[in-house]
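What follows is a set of structures for review.
What follows is calculated from the coordinates using simple rules that are stated; it is not laboratory data. Quick caveat: nothing in here was measured; it's all calculated off a predicted structure. Cβ atoms are built from the backbone, for glycine too; each structure is taken alone.
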Structure I
Amino acid sequence: MARPLRLDPDRLFASDPDQRAIARTIYGEVATLPIVSPHGHTDPRWFATDEAWSDATTLLLSPDHYLYRMLYSQGIALDRLGVPSRDGVPDTDPRVAWRTFAENYHLFRGTPSRLWLDHVFAEMLGFDVQLDASTADHYYDAIGEKLTTPAFRPRALFDRFGIEFLATTEGADADLSHHHAIRASGWGGRVVTTYRPDGVIDVEHEAFRPAMARFAELTGEDVWRWPGYLAAHRKRRADFRAAGATATDHGHPSARTANLSPVEAEALFARITTNPTPEDADLFRAQMLTEMARMSVEDGMVMQIHPGSFRNHNAALFDSHGRDKGADIPMRADFVTALKPMLDVVGNERDLTIILFTLDETTYARELAPLAGHYPCLKLGPAWWFHDSPEGMRRFREMTTETAGFYNTVGFNDDTRAFLSIPARHDVARRVDCAFLAKLVAEHRLEEWEAVDVAHELTNGLARRAYKV
């Protein structure tokens with residue numbers, strides 16, 4: 001039996017009635033502000049071609065590893081969900097994959113995925129009954145019909161969502177053709193790229209050598225020699241800036257940095273391109289964070305460091321399906337000692353911005369907030385990935401504000417591949433921040449007008465300035 005789908009307008013507000021009333025007032029000031037999305041992983045091809053999505057599975061299920069991670073944990077094979085393997089896209093009927101998802105939608109109770117999806121279903125797609133086995137075909141057919149209309153093309157949704165700025169992420173070996181097509185099209189949406197050079201830095205990546213070959217082809221540099229390799233990065237960074245990029249992104253296993261002499265760095269590079277040890281590979285990643293920071297001082301690009309994930313933890317799944325299939329696991333992180341070699345070089349640069357993220361929440365109060373509360377170049381990225389939830393966002397504010405304040409943070413970024421979830425994710429962040437600010441007002445630690453001012457900053461202002469939008 002289908003049950004009603006309702007969204008409570010007071011969801012995520014404070015439980016205390018007085019604080020809820022204050023939060024509602026603050027939220028009313030920022031609820032409809034434009035979305036600034038300075039870090040994400042949506043496909044630029046969507047906006048370059050403006051082609052319609054084919055079905056609900058392709059639109060909502062296939063791009064979202066949050067969803068199939070949970071389903072896989074319950075014994076549901078990825079092939080049943082239409083998730084591509086190394087052998088290609090399985091011949092699973094998208095409708096059957098959607099039915100499997102709908103039959104198991106109860107698994108997402110209490111999770112942020114449920115919040116985002118219910119928002120999408122009710123606010124964007126107009127459903128008034130919950131998704132379950134009995135409504136699966138109704139959802140699938142209704143979404144399919146909407147996707148045939150101009151209003152549900154990527155660019156139309158971009159405008160409808162009120163997105164002012166959207167950054168995607170591409171590797172150093174990307175040709176950026178989709179971004180060039182977006183710019184040449186005359187469409188007014190601002191979609192830019194982000195420079196993610198991990199593929200040509202991490203020698204342990206299985207595609208390192210093919211990526212290096214493409215890196216050489218795109219730059220005309222001898223990337224197998226240290227001077228040519230550094231020159232190639234500078235050229236590619238310039239290419240990305242020409243395509244609108246304001247930032248770089250680095251997803252290393254740890255935040256380790258190094259400050260080798262030029263002779264030591266060149267000797268290390270010679271080793272990692274011939275017969276590297278695991279220590280050489282890790283040291284090279286560490287050295288390249290410092291090299292990237294130096295280049296950011298030169299060209300003004302904002303630097304993002306996303307460390308602390310044990311990637312592809314499930315070896316069998318990696319062998320069958322490759323990367324980014326929901327098998328990444330958070331690890332303990334160190335920032336104080338790990339970042340010191342890089343900060344000894346660039347830490348006091350006032351015009352440099354390095355944004356730090358973590359999957360280890362124990363570092364918020366002990367390490368990250370004190371670091372960002374001191375070094376001019378450091379800012380704190382929002383609650384990320386496994387902690388991109390109402391609880392995670394609240395913990396972030398509680399553990400960082402007393403030391404770093406609000407103004408050493410950068411607002412919210414959604415970091416998503418799931419395009420339709422972007423408004424929902426930003427709305428959740430706005431509501432959580434307003435509830436946190438309402439508590440400060442109720443405790444007479446902020447005036448209400450100050451809380452409104454901070455809410456504007458957390459919604460738009462901090463992200464604009466931090467990412468040079």
Structure II
Amino acid sequence: MTETAAEPEWLVHAFARYAEERPDHPAVTDAATGESLTWRELVDRAEVVAKGMVARGAKQGDLVTVALWNSIDFVVADMAAWRIGATPQPLSQKLAVPEFQAILDIGRPSIVIGDEALAERFGVEMATVAQLAAEGAAYDADLPYVLSPSLKAPTSGGSTGLPKIILAGGPAAIDQATMDMWRTTGDTVALVSAPMHHNAPHSVMFMTIGAGGHVVLMDRFDAEQVLANIEKYRCNLLYVVPIMMHRMWNLPDDVKARYDHSSVSTVWHMGAPCPAWLKERWIEWFGAEPIWELYAGTEAQAVTVINGVDWLTHRGSVGQVVVGEMIALDDDHNPVSAGTPGELWMRRPEDRPETYRYVGAEPKRLDRGDGVQWESLGDIGQFDDEGYLYLHDRKTDMILVGGVNVFPAEIEAALEKHPSVSSSAVIGLPDEEYGNRVHAIVHAPADADIDDIHRHLAEQLSPHKRPRTIEISDEPLRDEAGKSRRSALRAARL
């Protein structure tokens with residue numbers, strides 16, 4: 001008789017178990033305020049907030065938008081959503097009003113969690129966690145345990161000029177293989193200083209609490225305070241992006257030496273290319289073994305991973321494929337040889353029916369005749385003879401600004417709403433601190449008011465997407481098919 005594999009444990013069941021097994025163990029701490037909740041306190045608070053969500057009509061399968069800064073309330077909101085079988089949908093408070101409203105229009109969440117100031121700014125009805133808790137305390141019905149069909153629903157936007165939601169393909173259940181890959185266990189104390197409306201820091205948070213560990217949250221990144229919190233809370237897992245690494249390394253030597261970071265056994269960095277010199281400094285600082293890098297999209301069809309030890313012998317690589325499959329193809333969709341760049345195409349692991357679903361967009365797919373759908377995020381890279389991947393461009397048109405994806409099409413669409421702009425092209429130019437800065441070239445009259453164009457963009461786009469510089473061109477920037485050659489425009493300005 002064949003033995004059937006056990007079903008993964010639901011997150012809500014795991015949380016209830018941790019509240020019984022380790023009730024007094026810290027689960028989440030707000031480093032800014034010093035407030036900390038034990039596992040029993042966290043589960044009890046999430047239970048009351050979950051009842052408040054049900055009292056407002058939220059149900060299994062709904063999206064619950066969480067527009068909060070890193071805080072205990074953020075974690076409680078996520079856990080409450082899972083408790084009722086809903087899906088948390090993190091959303092940045094910094095979005096421009098049209099962007100925020102566009103995400104809500106395509107997601108149609110049953111509840112938007114924020115505060116009064118945000119509600120007024122975005123013109124949206126919102127509930128605070130405190131309000132939901134008060135309403136939940138008056139809701140006397142018991143909550144059945146149900147499974148959320150999708151773990152999370154982070155956002156992305158701009159690759160087509162439109163925002164989209166990336167709905168996780170798997171339910172809110174323990175994914176032991178993924179937690180093993182991320183090195184999270186019940187003993188993990190993870191420090192998260194990046195905003196959790198981004199997928200990676202959000203993932204570090206829920207994989208840590210999913211393992212029964214302890215998450216320490218910072219409401220904003222501060223280089224020295226990261227080191228202080230590592231020492232204070234004996235953090236053993238740290239998530240950073242290269243701009244954070246750069247700012248921490250640039251601290252005076254006496255400041256870096258002031259804090260004990262010996263508790264750190266895992267440093268994850270991703271989200272943007274890391275300069276080789278900076279990675280070498282971090283390997284010298286923290287050691288090679290703790291340094292880990294991951295390359296994947298939020299879609300998670302395939303993943304590469306590399307640690308500092310392997311990186312030293314494969315300098316510049318983002319690692320070997322450890323989840324799913326990944327191949328590099330030429331423009332005719334034929335495999336390229338080792339050492340030759342090609343577009344990266346991915347497919348999910350065979351044992352997973354899907355890893356994600358877009359809401360508001362369609363993926364770029366390819367059937368090479370084998371009956372399996374391959375998907376591309378638009379990245380260019382090459383593999384060596386050992387299967388180590390080296391990235392060339394992370395998305396051919398995308399601009400990485402401080403580890404945040406910025407898509408030219410979205411900015412160009414906003415630019416071309418201005419009456420003076422006939423056409424536009426947006427490119428990334430090198431920036432010492434952020435990696436890239438957004439630069440816009442506009443086809444407009446020579447006397448066009450650039451300050452007015454900047455004011456116009458301030459109403460349309462979030463701050464990190466707004467061009468820092470704008471130049472006027474007297475030539476059209478698109479051909480008759482509406483296409484522009486951003487790579488050539490960028491090369492001419494380097």
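Where does the value 2.1 come from, among I, II, when distance in nm of label points 7 Å out along Cα→Cβ at positions 90 and 242 is the thing being computed? It was calculated from structure II.
Assign the value 15.2, calculated as mean count of other Cβ atoms within 10 Å over residues 106-113, to the correct structure from I, II. Derived from the structure labelled I. Cα extents along the principal axes in Å computed as 67, 61, 53: which structure among I, II? Computed on structure II.
Between structures I, II, the calculation of mean projected area of the Cα convex hull in nm², for residues 178-409 alone yields its largest number for I.
Who wins on relative contact order in percent (Cα under 8 Å, 6 or more apart) among I, II, i.e. which is largest? List each step's numbers first, then the result.
Details: I: 21; II: 12.
Once relative contact order in percent (Cα under 8 Å, 6 or more apart) is tallied for I, II, the winner is I.
State the single structure among I, II that was used to calculate helix-only ellipticity at 222 nm (-39500 (n - 2.57) for each DSSP H run of 4 or more, over all residues; to 500), giving -9000. Could the numbers behind the result be given before it?
Numbers: I: -13500; II: -9000.
For helix-only ellipticity at 222 nm (-39500 (n - 2.57) for each DSSP H run of 4 or more, over all residues; to 500), the value -9000 is produced by structure II.
When distance in nm of label points 7 Å out along Cα→Cβ at positions 210 and 362 is calculated for each of structures I, II, structure I comes out greatest.
Rank structures I, II by distance in nm of label points 7 Å out along Cα→Cβ at positions 338 and 458 and report only the one at the top, that is, the highest. Could you put the intermediate results ahead of the total?
Details: I: 2.6; II: 5.5.
Result for distance in nm of label points 7 Å out along Cα→Cβ at positions 338 and 458 over I, II: largest is II.
Taking distance in nm of label points 7 Å out along Cα→Cβ at positions 42 and 234 as the criterion, the highest value among I, II goes to I.
Here distance in nm of label points 7 Å out along Cα→Cβ at positions 418 and 442 has been calculated and equals 3.0, so which of I, II was it run on?
Clearly, the read-out refers to I.
Work out which structure the value 2.1 belongs to, where distance in nm of label points 7 Å out along Cα→Cβ at positions 66 and 154 was derived from one of I, II.
Working: I: 2.1; II: 1.3.
The value was obtained from structure I.
Determine which structure produced the value 3.3 for distance in nm of label points 7 Å out along Cα→Cβ at positions 34 and 330, calculated from the coordinates; the candidates are I, II. Before the final figure, lay out each step's value.
On the way: I: 3.3; II: 6.6.
Source structure: I.
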